Structure 1
Amino acid sequence: MEDLAPGEHLVEATHDDYQEATAVASVEAGKQAVLQLRLAPIERAPGRVIVNADVAKARVFVDNEDQGEAPVVVSEIPAGTHAIRVIAPGRQEFRTTCNTAPGQDCEINAVLAVEGTPVRIEANISGAQFYLNDDLIGPVPWEGELPIGSHRFEIRAEDYRPHSEVIALRSSDEVRVLSFTLVGFDQLTPEEERALERERQIAIRSATSHSAAVLPSDLAILDIGLGYLPMAHMKLGVGIMKYLEAGFAFHTMGRLNQFELSAKAGVQPLKQLSVGGRLTLGGGLGPKRASEPDTPVLGGGVAGAEGEHKTNSFYLGLDAIGTIHFNRAGAVSLWVAMDYHSDRWDWAGDNRSMLHAPLGEEARQNLVRGRIGGALEFTLNKRLNIWGTFEGVLGKERRIYGNVFLKPDKGRFDPQIYTMLGITLKFGSLWDEEELE
């Protein structure tokens, strides 16, 4: 520098990349002063890589190393160019590069575009409109790209019930075709029809023949049982209405063969409980028996002449039933009943070789009796149940039920306790167990 006044001067040197340096220079008149300044370089912190993303759970890779979910700050990284990659479910991959240097950070704000997949929308009617997540997309049929992920698809059309369902779309190069079926306001969708049929199939699987619940419509059952009394039992039952079933039965004990018509009405207010009532009307015939002149008569004396004796019966019963159901495993039922019996049996109740009354006198027995009983039923599979019943009677003995097994002249009266074991066979269109799950 020239033209400096003699004396001392403060000299200062600066540079962007170096520390500032100062020194004092003494200047004498007519002389040149030489001053040397040494600037030390500035030490800067290493540059950082900072990555942000516009979606949650976006994963960041720097130079192919997983750095975790955004936002990410990578501090310990060499200066230079770095490869940045950001990925997220349902989004297109984001790639870029950036440079770092001492004191120079690299900040990236990644915007991940939604990943799409080709879709075609079809419907069973014309003029329908396609909505995605409540936004109108366009008329059906429609074809284009939709974002992958779960979305609510809805098809609407005038005079038809809207069809709505949530569908998950996955990335694919192939066009996914989605077909929707719309039905009128007074119709059921195929899914609703299947759901109703599934409920009916569960009811069929759970159906029991002795419970208060009526058989499902169109289901037919066949009961087969052995016991005492009667000794053999066979019944055909069918559900004819929602709250009504009908039955036809045959009972036999050798001495008397009975045919029976029945109607049962019931409701099931709870899944585990049903109540109902049953009306039974029946009658039967048995083999005729002959008496000899020396056949004894109850109370003394003998018949005195030959005779022929008919065997027949008529009865009417009314039962009140309550049942506890164990899902699809079975049921326990209890009932109370009143029965009217009119039996033609001319023989004594405990001795089938002795006439109850002399020839020519009326020997028909008319009785009104109470009855209490119960049944335990198990559903083994979709077509087979097993069951057992137990009943006790309040009232007089039926002579026709007396002295069945023992010697003709030595037996017991009507036991008034009846038991039976049997099976129930179910007939109809029944699903496999896997289809009910």
Structure 2
Amino acid sequence: MIVSGEWLLPVVGDPIRHGAVRITGSRIGEVGTFKALTRAYPNETTHDHPGCVIAPGLVNGHTHLSLSSMLGLLPPGEFSTWISNVAPAVQALDHDDFADAAAYGALECLRSGVTAVGDIAYGPEAPAAAADTGIGGVFFWELLGMTAEQLPEALSSRDFPTESVACGGRTLCGISPHTPYTAGPGLIQAGYAYARDHGYAFAIHAAESTAEARLLMAGEGPLRESAGRLAPDFVAPGTGTVRYLEHLGVLRDTIAVHCVQLMSGEPELLAAHARGVVLCPRSNRYLLNGKPPVAALIQAGVRLGLGTDSLASNETLDLFEEARELLTIDPGLSTTRTLEIMTLEGAQVLGIDRDYGSLESGKYADIIAVEVSDTNDPASALVREGSPARVRSVITGGVWRLLDGRMAFLTKEIEQRSARVTEKAARALRTR
């Protein structure tokens, strides 16, 4: 099959006017002009998208798909208040609820042109639900409120895979201690060692809020009680989070999420040691955490990804809106670099760039077609105009998921199940 549009953005090369992709099985066979590919393969079926940019599937580098049914339940507000309020809703949900919410989140990702995620999971439900809808990426089993000694049993009880492939070749798994103050140094180091020994990706929420910065620097503030309860071995180091992670020996090749409240010299530490940083600027705004220091991170040479975080702390899973928020924070950021952060660079942060993030021969056929205005700058048009309403088609692994503006599979039951989870979580919040 050959898929074409007005423009094609391979990300690794120049835009191609009247470009096309030839799909062979689940992979990309060739990329070129529509004329050249149809001449070389005259018997291939074709599907053209007039007025559209053809681009790689977007990479949402930080999600909590299992919380996707919490949209609108928790209003914007200060981070420490939000995190104490979200806990009762999460605790009220069971494995089936997480699966139903994750399926809905995966559906919303597809509608937004996202085909791969870096997701924080509580068990196998999210990766399984995502795989069923065609979403790939890395799913990180979250660790908090346990000791290092309890880690092996906890992973086993939550069906953590014994190999890095969780639900087939498109879905990998990883390890993610929640934060330095809800996991504690022993658990963080044990999780990091486990990930390194077994070849898993390792991620952690880092420097997200002023409350976190206050706790680490001075051992005080609204997060002190939860730190004492969930991570009794945590002792305020008197440093910023990134320097603390370096001191623990867990910064190398780590994926740091948020990195809003960075201290002097920490962008350089991230550039020197971490795999990269995933920014979630709209969630940061929702929780009054401030703006990530985008320009400082770029100047230091930090590899960046972009994420939406969860629908408990954001209004949509729309990565285009996230990109425009990034451009508002750093107007000097080019739309070309922004698109790279949304695709190939984000895939590099997650460690999945061999298969995702660009339109190249041999990679997964994860392809989106997005309607834009008439333009000679398709990257700018895509970033500035893209939205779920303009996503016309989505292919993951060579399979149509959205075709000419309509989902290619039934979604009503997914939406109904998610609505049931929303009501269950709402009841838990009303009675807390």
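All of the numbers you see were taken from the coordinates with simple rules; none came from a lab. None of the values given here were measured: they were computed from a predicted structure. Cβ atoms are built from the backbone, for glycine too; each structure is taken alone.
Each of 1, 2 could give helix-only ellipticity at 222 nm (-39500 (n - 2.57) for each DSSP H run of 4 or more, over all residues; to 500), but the derived value -11500 comes from 2.
If you line up 1, 2 by volume of the Cα convex hull per residue in Å³, for residues 129-376 alone, the top spot, with the largest value, goes to 1. Looking across 1, 2, the calculation of distance in nm of label points 7 Å out along Cα→Cβ at positions 297 and 345 that yields 2.1 traces back to 1. Matching task: 4, 13, 13, 10, 10, 9, 8, 7, 6, 5, 4, 3, 3, 2, 1, 1, 1, 0, 0 is the computed value of P(r) over Cα pairs in 10 Å bins from 0, in percent. Pick the structure from 1, 2. Checking each candidate, the match is 1. A value of 2.8 was derived for distance in nm of label points 7 Å out along Cα→Cβ at positions 105 and 233; which structure in 1, 2 was it taken from? Only one of 1, 2 returns 2.8 for distance in nm of label points 7 Å out along Cα→Cβ at positions 105 and 233, namely 2. Set 1, 2, criterion distance in nm of label points 7 Å out along Cα→Cβ at positions 169 and 257: the highest-scoring structure is 1. Looking across 1, 2, the calculation of distance in nm of label points 7 Å out along Cα→Cβ at positions 161 and 353 that yields 7.5 traces back to 1. With distance in nm of label points 7 Å out along Cα→Cβ at positions 89 and 313 computed over the structures 1, 2, the top value is the one for 1, the highest of the group. If relative contact order in percent (Cα under 8 Å, 6 or more apart) computes to 22, which of 1, 2 did it come from? Checking each candidate, the match is 2.
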